[in-house]
Structure 1
Amino acid sequence: MEKLLNNISNEVTPHVVIFPLPIQGPVNCMLKLAELILSLSRGTISVTFINSEFIQHLLDLHSPAPARLSRFGPSFGFETVSDGLGPYENPRGGQQLANITNYLGDQAQATVSRLRELLVYGSAGPRRKPVTCIIADGFFWFMPDVAKEIGVPLVYFETVSPCGLWTYLCLPKMLQAGDLPFPGDDLDALVTSVPGMETYLRRRDLASFCRDYDPNDQVIQLFLKEAQYYSSAQGHILNTFDDLEGELLSHMRPFSPNMYTVGPLHLNLMTRLEQKQSDNVDSPLSFSNNIWQEDRSCLTWLDAQPSKSVLFVSIGSLAFMTKDQLVEFWHGLVNSGMRFLWVRRPNSVIDIVDEDQLDISDEVLAGTKERALIVSWVPQEAVLKHRAIGGFLTHSGWNSTLESIVEGVPMICWPFFVDQQVNSRLVSEVWKMGLDMKDNCNRVVIETMVKDLMGARKEEFLKKVDCMAKLAAQAVGPGGSSYNQLNRLIDDIKFKRLAIPSNAH
C-alpha cells in the first residue's frame, strides 16, 4: 500500500525527506543541502527535515525558529522524533551513537511509528503528502530496506570524508586479507588491503575501533552493516571535490556508480547565495546551524591581532579531553609563544568539575592573558575566514577539514574517532597541508608543532593549502565539477529520475 501511494502519479510534487544522524556535523551539513535544494529548485521541491527532539531543542535555543523557517521558505518544514535516550540532560556524546542508530533503525522499520509515517508522508499532521525521495545519513544501514518497502528512491549522504568512508567499505576486505584484527602491536605497519591507500595508510590511521577489534562490538557491527548496505542506495552524495580526492573516488565508483560530489558543500552554498545577490534576487545572509551558543566577541578580538598570527584551536562538538590532556595542551600552546583562540566546549573535559583542579602555573596564566582568548563556542566558518587566523589545531572532523582548506588555513591534526584518524593522515602525508599529531598529547610536541606550522614551515604549508583552496573555488563555480553535480542531483530529484528500488539487499 505504501509503495502504491507513492507511485500513483508522476504529477505528485517532488517531496524530499532529509534524515540526518542527530549530531552537530551531519545536521549542519544536511541543513546546508536542504537550503541548496530549496533555493535552486525555486520552491518546486518540498523538503521535510527530520531532527531528533534534542537537536531541535538546541537549535531553537540558539537560533530563533521563525527566522530559520523564514530563511528556508514555505516549502520547508522541521519534524522531530525521539532519539531514545530520554530527557535532554542525559549524555549524548559519541559513545551513544550506536544506541541512537539502533533505536532509530527499529523505529524506521516498524510498521507503525511516528518516524515511519514521516518517511512516508513527511508529516504526521495536515501537511502530509507523499514523499518522493529520501536523503539519509549513510550511517543508517537500515534505510535501503525501508525505502524499498515504502517504494521511494534512497540517496545516502555521507557526511564523513570519502577517504574515511572508503576504509569503512573496505572493512570486509581488511578482514579477509588478515589486516584485521591487527597481527601484532606495530601501529605504524602499512595496511595494504585498501585500494588506493597502500603506500601511506597505517594501522594507527584507521578508525580507533580497529585497534581493539571485537567482532561483537555494536559499533563495529554498525560499520560492517554500512559496508554491506552502502551499494543498495540509488545514489550517494559526497561532500568533496574531484581535485581533492579524485584518485580514491575512482576506486569507490563501482560501489556507488551514481555519485554526486558536491563539496565543499558550505562553499557551494555561499557561492550560490552570492550569485543570487548579484542577480538582484532577495537572498539574506546565511545564519548558523550550530547547536551550541556562539560567542561572536572572538571576532572583535581577532580584529585586533596581526594577519595570520593566531592559531585557532578547537576539537569539535563531540571529542573529549582528559584533565591531563587539557594541561598539556595549555602548556604547549603558551610555550609556543604564539597567539591562540581556543574553543573549550562546555563539559568537553571528561574528568574535571572545576578549573581550580588544574595545575596551571602563574606563568602560563599570564601568557594566556597576554596572547590568547578562551571561549566556549565560535562561528567557525567566520573565524577561519578571518585574516588573523594563520593555523588550525583541529580534531580533523570532515566539515572542519574542508572549511580549513577553503580558507587556506594549514592544520595540526589531533583526531578523536571515526573518519578523523584517516583525515589527519591525508592532511599531512598526501595533501601536505599540515601536521598529524595523533596519539600524542605532550606539551613539547604541541609546542614544536605549533612553531613549525606558524613559523618555520609556515610558507611551505600555506603554499599547499592555498593551491587546494583555489581548486575548491573552481569546483563550486559555474561549470565546475561540484557545481554541475549539485545541479544534476537537484534535477534528478525534481524530475524523478532516480530509480525506484526493486530488491532489498
Structure 2
Amino acid sequence: MKFVKKDFLWGGATSASQVEGAYDVDGKSLTIAEMRPFNPNLDRKSIGELNAYTREDYEKSIENKDGLHYPKRFGVDQYNRYKEDIALFKEAGMNIYRMSIAWSRIFPNGDEAEPNKNAIEFYRNVFTECRNSGMEIMLTIQHYDVPYPITKKYGGWSNKEVIDLYIKFATVIMNEYKDLVKYWLPFNEINIATHSPITGLGIFKEDFATEQEYKNAAWQGLHNQFYAQAKVIEIAKSISSNLKMGCMVANIETYYADCNPVNVLENLKYQQMERDFYYDVMVKGKYPTYSKRYFEENNVKFETTPEEMEVIKNNPIHYITFSYYMTSTMSKDISETSGGNLLMGGKNPFLKATEWGWQIDPIGLRITLNELWDKYQIPLFISENGIGVVETLNENNTVEDDYRIDYLSEHFKQMNEAIIDGVDVFGYTMWTPIDVVSLSTNEMSKRYGLIFVDYDDYHKGTGDRFKKKSFSWFKKFRETGEL
C-alpha cells in the first residue's frame, strides 16, 4: 500500500523541558517541569505524581539539597547537540520538526522589560539549522513548562496578569522568528489544564482554601489561556501572513462500553466536556451550550468579560492538531481503568496495551480524524503519536524495535484510510523522533524515539545517539511511500 498524499509533512515532536537540558545556562530560570524529581519507586500506570508535589516540595528542589535527581534539568542535552539531532532527523527523511520554546529562557522571571538576547539567538540558530536542513518548524509556545518565578509571584494562570506576560513573550518570539517558523501552537494539550493544574497552569492546590476554589481557579486559568491564545492569533495577523496558528489538544477518544443507553449517554457527556468543548471554543469562538449545564451542576465559576469573549469569537484557530496515543471505554461505573496520557478510561477487551497500560488502537485514529473533520471542517494534523517501551542497546549498538515499526505502520495505514475517506490531514509528527525524559513518569527508561540516547534514569551514560531499526524503516518509508 502506498501513502496517497504527496504534499504531506512528516516529522517528530519534542518539548524543551524534555530534551534541552542546560537548565541554568545564560540566566534561564527553573520551570515547574524541571522541579519534579525522579522516583525510582514510581507506579508506571499512575499519573498521580504530576499533582502530588506541593509548593514546599518545589521550593526545596530549587537548591537540590535533598540530593535527588531532576531529569528534566538535563533532558537529552539537545541545547548543546541540536545540530547533531537535526542532521539525524534530516537523514531519516523528516521535513518538519515540532518543538517548543522555553519561556524561562526568553523571560526568566516572566516580567523583565527586555528578552534574554542569548536565548533569542539560541533559538534563531536552531530554527535556521532546521530551515537549512529542509525542515519546517511547528512551534509550541508553552509546553507544560511555566517558569517557576511566575507561579511564585503571580500564582500561575488563574491570575489575569499572567495573560499579559504570556502575550508579551509570544509577541516577541513571533516578531523575532516570523520568517523562520510557519506553524504555531500557543499551548500544548490545553485540555489538561483542569486535570493537572500544576502541569498546565502552574497553579498549586495549597494556595486555595477549598477544593472547589482550586477547581474554579483551574477553570479560570483555562479561560485565561483561551483568551490569551485568541489574542496571540489576533496579534499574529498584524505581524505576518506567514504565521499559521493552530491548537493542540490531548484527543480523548472513548467508546461506550456497551449498548446500554445509560453508558451511551455517559460517553456522550464525557466526549463533550473532555474533548469537544475545547475544539468548540477554539473553532466556533464561544462556550458551547452543553457546558453551561456542566458548570451549573458542578458549581464551576470563573470570570469572563464581553471583551475577552469578543476576542475569542473573532480569532479562531486555522487548523487543529492533537495527540493520539490510545482509546478507552466509558460507562457509568468503570470497574477497571486503562492507562493514558493524563486521562484514563475503562479497559477495552479487544485491544492490547503497552507496559504503561496504554491501549493500542490504530483504527481509533481513523475514527478520530473522521469525527473531527465532520464536526469542524478545518485542516487536521497529528502532532503526537507513538509508543513508549523499555529498551536497551544490543551488541550491535541498536535496538530491534519491530513493535514500534508495527505501531507506526498500522497508524500510518489508518491515517491513509482517513485521507481516502476525504479527511483533510496535512501532517504528522511522531512522539518522539529521539528518546526524551518522560512527561508523566519522569524517566528515561520509557523510550519513544527512532534514535536511542545513551542515558539511564539518573543520566549516567554518554548521551550519544544510536539509530534503532525503526529509524531505517522510517527512512525507507519516506523514500518509497510504501506502507
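The numbers here are math on the coordinates, done by the rules we state, and not lab data. These numbers were taken from a predicted model, which means no experiment stands behind them. Cβ atoms are built from the backbone, for glycine too; each structure is taken alone.
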Across 1, 2, Kirkwood radius over Cα pairs in Å reaches its greatest value in structure 1
Mean count of other Cβ atoms within 10 Å over residues 134-141 gets 20.5 when computed on, of labels 1, 2, structure 2
Distance in nm of label points 7 Å out along Cα→Cβ at positions 262 and 430, calculated, reads 2.3; among 1, 2 the input was structure 1
Value 2, 8, 14, 18, 17, 16, 14, 9, 3, 0 of P(r) over Cα pairs in 5 Å bins from 0, in percent, for residues 38-165 alone was derived from the coordinates of, among 1, 2, structure 2
Candidates 1, 2; distance in nm of label points 7 Å out along Cα→Cβ at positions 110 and 182 computed = 3.4; producing structure is 2
